[in-house]
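Student: Structures are listed in the sections that come next.
None of the figures in this text is laboratory data; all of them are computed from the coordinates on show. Nothing here was measured: the structure is a model prediction, and the numbers come from that model. Cβ atoms are built from the backbone, for glycine too; each structure is taken alone.
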Structure I
């Protein structure tokens, strides 16, 4: 009897787990593969609601948890901790493939361990523009990964530009869209009941630190919180990620506590968050959710500051500078505007099917672990 292939997924945040979960579920139910999940990062931190419990409640068979930080450590040290913990884990029983997502430091750790141990590394959603240090992490993972499952042809083009082999880059769309378009999302009444949200209308605020602009993070976090307060509108506010500078955002949000116009949460189950966003007047902040997910529902986004600079542009996305007056003006404008037509730039909702079809190809598993840069043919430079 042929042994099942062991596929190890790395998850460090509530967001990447939501995106990878459809792929995990497909592998879990496959007759030829085993799903293993390495849970670390924000999932193990009390401040973010111990979201590892959400992973465990999903009923996956093989879940391993590893704390990579206590809170407040520098990102390079957290990366080192993650590499060490993951390296020891895979040494005991090496998987056939490590699947990582996006641009988090846990993603980079997974790619490093896989590359150094000659384990196939599959990167989901490479080739994107991210902003801050995230983009550097994302493109570093590209060079360490052997396989790339990208959202669209635009992302594929960037990977080819980076010297990746065309046969190793597969366009499958964003896996979370499979969930977004599913008829099985909880209804809005269930979301309201679970999180005690009584606003008849509301907007969603999701704001993260900008790691490349630390000197002004305090000022910008205060301006963001004040703009929300000054609007006199109702908001559901989700805590920031745990990047350097997040403590300043948490401190700015102290002013919102006890105000009946705000409901603050450390995190939220992905499916519940999607339904909440789907019915919001708009989403405001600098999260990729406003760039990638909100347009699929036609929900407007107020994208503030530089964190998502250079990313996808759409009529539903309103880019504003990170100052109190500009944010407040945009909040009041977007509250009264109608939603836009849905946009499917990042996928059609069939990512799982395409992902599994790729994994069933024998040539994929025979791919050499030694990578070679693929030169782009170009006209010779003119002589001086």
Structure II
């Protein structure tokens, strides 16, 4: 039997097996082809006692899910196998099958069997996830943000936003510092924009964890801030307000304990980090967006042939050079915070399937500033690349006092 026919037979048989089938994922795109979906997952579910295949199609904007049975399920499987996916991963209670398909449709199949087969797969229709903000009951904040329907269901078009909110809250809770913060906990969200995460952070700390909290969102868009103030007023949340201000110009009435800067563009992220340091914030959460400042310096260094020779195999490719600039920018930001006494890590904010801008710089004020090793590492990085990050310019005075 030809290899391409064999993999289709294996996949079809696995998906039709009502005893052992657990999940199948179709992903990747064969070179030279287009796909209507980025990824499709298939799993068995029970709906009112009947077994269906639940097919979830993920594209750039939404996750479209439908349940199929009988000939409709057969047709759905055939349609998926006819699309130019480059990878198919099938999980059963007995093992896994991985299929990699070349541009010409030639399949390479690998199998892995388990020594002790699992029990019969779960057919629960809606698998509950341990969300900090569950969304399984009517929630005034989620409804006001258009994420939840009046009867307590998460809108299909808002599932990504709902997951993003919960992942963000998890990253805050993981710092294990909230109980040690003075009350009221004060939050400033720099460049808050649509403010979904501002509302979520305030709501979770104040109403779920019962920590008295005050929050301010700032942004330069007056119409947007007016809209967010109206929503806050509708909810009766007097301690959540929004102000029109540039990040670098904002002066809080009280020192904030937590500073957020989520997808602030380019050097706006640096301004938010600098302000957080100046204000003495205990916790900083920054999800950087675009990176241009260091990219421009790298371009100039390239014209002068001053970039590291060892990296030429990477830098000669435009996309890799751009990503290297992004990595250096965020690496410098994390290192500067470390020098200034923050325990800092760079983590994945949300899955890259949702957005390419998925990194979070998370910093907790925990140590004395000026760690010699951190200072030496910073100089080594700056001297290698012959660049100066914008955050170092904004914090020139405190860094100079520490030997930077």
Structure III
């Protein structure tokens, strides 16, 4: 039996601590006292009270806030919650999370949403930390930069449930014997409906995910299947598998999280009830597994798991992602940035649901692209900025 008292706690930085992944990660850490020490938290600052509660509960010495204007509210809330205790050091501004990510913790969990997660991802890898990666946009936007920054093969441990599943299934055989990867998708709230039926869907309808509880951007991305498209690009880069060898299949029960098919015809799947704490825990503790993170499948009750082909006519997002990867090194960054602008406009009620992916397609068609040999951080940032401006222009012309 492991003697936790004799093992130095693993230091962990949690980026995006107030989001869905971040709060669940802190729950996992709290359930395993002595195994981990929270070395830092990073949040946007929209909920100062929650940031202070997390800092007080974890005893973290450092908190990074993207919104410097939230600093006083966090300090006041912390003083109210933990009177007499020393205040944590505050890192402030848009680069605060990047600074914290590069501080050299054993593990950096990147649960930030959006392309802003790229800087922290590169900083964590540069510092030699194990990166538990839930920010798929890091790879989509700057994939070659991220893979080049990786110092060892297992330095990046995926936290998305699908990629965590593939990560585990690949250990069943040699990489040379892999025929293809199979990503599963829940199908979102509009599974089985035609494009014309969902073109005018409301934000409330798009946010009503049947299986997962996620933040608004990721939930809308699941409704459009953009989330699965981004995961396809992520899998391509994480596992060095061509996009044409990555299939997407709809699995509404969300119990089989993804699969790996081998050349002999065998398919290895990872199954567990839908609970993000499982891949989060694996990212935090790899190569070990934590005990009793979440309930396992109940084999004493009858259950049915179904699989359906993806309706690419109604949900063209995955096709567009394959085309983006083939087009140039910066097309995936343009895809992501244009989508982020469109999702913000949709949630604000400025555009229809059907306009989201249609606009992304129009922006991709306009992009000239950057060859892989010329890709650097400046090129990625320039493509991101261009795509946002182009998306706003297209949306403004509607």
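Student: One of I, II, III was used to compute Cα Rg over 2.2 N^0.38 Å, for residues 292-331 alone, and the answer was 2.07. Which one was it?
Tutor: III
Student: To test your reading of the models, identify which of I, II, III gives 1.00 for FRET efficiency 1/(1 + (r/R0)^6) of positions 164 and 204 (r between Cβ atoms, R0 = 35 Å, to 0.05) when calculated.
Tutor: Of the options listed, only II reproduces it.
Student: Moving on to the next point. One of I, II, III was used to compute FRET efficiency 1/(1 + (r/R0)^6) of positions 76 and 252 (r between Cβ atoms, R0 = 41 Å, to 0.05), and the result was 0.15. Which label is that?
Tutor: Source structure: II.
Student: Identify the structure, out of I, II, III, from whose coordinates Rg/Rh (Cα atoms, Kirkwood Rh), for residues 108-147 alone was calculated to give 0.98.
Tutor: Source structure for this number: I.
Student: If FRET efficiency 1/(1 + (r/R0)^6) of positions 132 and 260 (r between Cβ atoms, R0 = 25 Å, to 0.05) computes to 0.75, which of I, II, III did it come from?
Tutor: Working through the options, I get structure III.
Student: Further question: Rg/Rh (Cα atoms, Kirkwood Rh), for residues 196-323 alone computed as 0.97: which structure among I, II, III?
Tutor: The correct label is III.
Student: For FRET efficiency 1/(1 + (r/R0)^6) of positions 92 and 372 (r between Cβ atoms, R0 = 30 Å, to 0.05), find whichever of I, II, III sits highest and give me its label.
Tutor: Checked I, II, III; max of FRET efficiency 1/(1 + (r/R0)^6) of positions 92 and 372 (r between Cβ atoms, R0 = 30 Å, to 0.05) sits with I.
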